[in-house]
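Heads up, there are several structures right after this.
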Structure P
Amino acid sequence: MKVFAVAAAVLALSVPSFSQSPKATESVKVGGKSISIVYSAPSVRGRQIFGDGGLISHDPNYPVWRAGANSATAFHTDADLVVNGLAVPAGDYTLYVNVQDPDNWELIVNKQTGQWGLTYKQSEDLGRVKMAMSKPAAVVEVCKYTLADVGGGKVKLDLAWEKHSATVPITVK
């Protein structure tokens, strides 16, 4: 029994812990209305993240990624939105990203909420939109969302991690 306990302890220490990804929140107010994203921010830590053989390719929902770590990425809006052509009524959603092609991502707005990040139901998708891709000047070590008010009731959502940055325009109705 002691051998089993020691082996279990060694295994626990040698397996990367995804619970180490800290919680993060990004939010913006436009016209008195709030838009927020709550996610866990994983780090690269020298690993390949996207593409064949990358960390994400081992997830059970691949090529759909939870767009963070741990719990699914929560998206809240007080206002009705248009996300790159997709009508998103005020409310709570989950964000996922289709990373099948690491250079052409799709943002997925999903109606299911409160689930663990690997619990994805395509039947709950509100819709999918293309994201504009770019390469950051340096590796983005920690996954980061940014919501920027660009004026005129418009917001830019940016998701950056590893060697990828993806943006999508949002219009507040």
Structure Q
Amino acid sequence: MVKRVAISRELDGTDRRILALVQKDASLAQAEIGKRVGLSTAAVHERIKKLETAGIIRRWTAVVDPAAVGAHVCAYIEVFFEHPRFERGFVERVKKLDAVQECHHITGEFSLLLKARVADMPSLQTLLLEQLSGQEGVRQTRTVMVLSTVKEESYVETIVSSPALARGRGEDA
């Protein structure tokens, strides 16, 4: 389960600049980050540790080109359940499927939206028929295939609750 942290108003402008830098290039040395934000390496280290402890930085990872590792097919899959009681068990099983990159509760006719990446159409068929649709309580799935991707980012803009709030604290928004 994702840890939810209501801390955005506690982030100052320096924290926001550090977050922007590490999201764009997590391999930046803390000394370089310090130069860019006007802090010592030790101060940057301390801020990053606090951001990790608060759950704002959830993990460090590499962004891999899916096609370069054989994941040529991307699909979005909507899942509809016979009854809400089946959802929890399904979600727990989906969390263990490497092919499913994202799982979102959504509004509308369907309950969940999944983003999946697989090698080819037979792999997608196996995922859909055996690992998703075949699960207890799944009434229906609907799949949308991605033809090409124009933009796909993991960057999250750090948003100040309100400009007046930020100015009142002396932050640079």
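Since every read-out is calculated from the coordinates, none of them should be taken as a lab result. Predicted model, so just to flag it, every value in this text is computed and none were measured. Cβ atoms are built from the backbone, for glycine too; each structure is taken alone.
Assuming 22.0 is mean count of other Cβ atoms within 10 Å over residues 68-75 as calculated from a single structure, say which of P, Q it is. Walk me through the numbers before you get to the answer.
On the way: P: 22.0; Q: 14.9.
Source structure for this number: P.
Quick check: 26 is what I get for relative contact order in percent (Cα under 8 Å, 6 or more apart), calculated from one of P, Q. Which structure matches?
Numbers: P: 20; Q: 26.
Answer for the origin of the read-out: Q.
Matching task: 64, 33, 27 is the computed value of Cα extents along the principal axes in Å. Pick the structure from P, Q. Mind dumping the intermediate values first?
On the way: P: 64, 33, 27; Q: 54, 36, 27.
Value 64, 33, 27 for Cα extents along the principal axes in Å corresponds to P out of P, Q.
Assuming 1.00 is FRET efficiency 1/(1 + (r/R0)^6) of positions 84 and 156 (r between Cβ atoms, R0 = 30 Å, to 0.05) as calculated from a single structure, say which of P, Q it is.
Computed on structure P.
If helix-only ellipticity at 222 nm (-39500 (n - 2.57) for each DSSP H run of 4 or more, over all residues; to 500) computes to -2500, which of P, Q did it come from? Mind showing how you got there, number by number?
Numbers: P: -2500; Q: -8500.
Considering all the candidates, the number was obtained from P.
Where does the value 2.4 come from, among P, Q, when distance in nm of label points 7 Å out along Cα→Cβ at positions 76 and 108 is the thing being computed? Before the final figure, lay out the partial values.
Values: P: 2.4; Q: 0.6.
Among P, Q, the structure yielding 2.4 for distance in nm of label points 7 Å out along Cα→Cβ at positions 76 and 108 is P.
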